[in-house]
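Structures are listed in the sections that come next.
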Structure 1
Amino acid sequence: MRHIAFAATALCLGLPAAAQDAPSCPLPADRYDMSAEQIEAMYDCMSAYMIEGYQSQGNEIATAYRDWTQASTRPAVAGVHGERFLNTFVNDVAAEQYLKYAEGDFEMPVGSVLAKEMIGVTDDGAARRAPLLIMTKVADAPETDGWRYSGVQPTGQALNVSQSFCHDCHQNFDASDSMGYPLEEVRVSQ
């Protein structure tokens, strides 16, 4: 079941196979056995390249999100989104509630925006930038529990996102208002 979800996510999001001009970033043979230092080195190597691509078409969120609150101390593989390394940022509207990493009966305030950077790893073990995924809490989307899903391709172009497909997975996080959180070991504490 888990592998089917990964494959379906990649197909739905139209993820590119590889970046054309990616920097050569250090990766060990087994990405699941990387130390925190190795992951941070990979992120440092990819960071400017990712932001350059995301911002290249002037997307408003892509130009702003790096000034928001970072919800994780470093990227981590959470298992979803094709087993990519995720790094989460939240805007000021979302920060206070999101950083509680709460489970239970609550709802994020309208205007909350979450942005997830993603770093993928190719079959030959090279790091590559993947889309920037965005969740925005709105007042007029009851079919997706008030969330609008969007994204930015690594080239800065809008990512074609299926609202129902994204929400079909996110609704499994009903105890956290349809949001997945960073892995516990990388969560920023309040």
Structure 2
Amino acid sequence: MLDGVAADPTVDLRRRFTVEEYERMGEVGIFDPDDRVELLDGEIVSMSPIGPKHAGVVNRLCARLWAAVTDRATVIPQNPVRLLPRSEPQPDVTVARARRDFYQSAHPTAEDILLVIEVADSSLRTDRAVKVPIYARQGVVEVWLVDLAADVVHVHSDPRDGEYRTIRTLNSDDVLVPIAVPGVELTVAEVLGR
């Protein structure tokens, strides 16, 4: 209570950061090198630790995608993407347009992204409720949400008006074919290591 007045829960007093402010914090050393954080809708959020199953799925996806796209695209594991003005998530895998500098001069933006893959175990709720909507609002063409608990992949596509119009859940025998990455086909079982 302030001066006898109860706080209004509908008033948001949080300070939301821009991508530029967040990156500057990293440059000046506000974050410890071991901090696992990302910027989501202006808030600095801790990332879940990566367990062996999660890591194995990410490694498998990267290996299969690298082999399939060769020099047509860049496969980026667990690095930031710049989604202005207030998000800089670190998807587990990003497939982006090929660039000669491999994104050394700047992180990929929504316009560069062909596919985002989030591998979720303990992060499923955050990925589904926070990250996927951020990607939709930015117009990211397609997001695969690999649900390790259910052994399925939720495919989000057709972003319009800030949400994905098409959401499909694929099971072990189903084949994943990314919309913007021709020539790539992976079974859900292959992704999950079955």
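Since every read-out is calculated from the coordinates, none of them should be taken as a lab result. Because the structure is predicted, anything quoted here is derived from the model rather than measured. Cβ atoms are built from the backbone, for glycine too; each structure is taken alone.
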For distance in nm of label points 7 Å out along Cα→Cβ at positions 147 and 179 computed as 1.0, the structure of 1, 2 it came from: 1
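Tell me which of 1, 2 gives 1.21 when you compute Cα Rg over 2.2 N^0.38 Å, for residues 51-106 alone.
Working: 1: 1.30; 2: 1.21.
The value was obtained from structure 2.
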For 63, 37, 35 (Cα extents along the principal axes in Å, calculated) the corresponding structure among 1, 2: 2
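Looking just at mean count of other Cβ atoms within 10 Å over residues 35-42, which of the labels 1, 2 belongs to the structure with the highest value? All intermediate terms of the calculation are to be shown ahead of the outcome.
Details: 1: 14.4; 2: 17.1.
The structure with the largest value is 2.
Work out relative contact order in percent (Cα under 8 Å, 6 or more apart) for each of structures 1, 2, then name the structure with the largest result. Display every interim value, and only then the final one.
Details: 1: 24; 2: 15.
Structure 1 comes out on top.
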Which entry (1, 2) yields the derived value -8000 for helix-only ellipticity at 222 nm (-39500 (n - 2.57) for each DSSP H run of 4 or more, over all residues; to 500): 1
Distance in nm of label points 7 Å out along Cα→Cβ at positions 131 and 171 - structure with the largest value, from 1, 2: 2
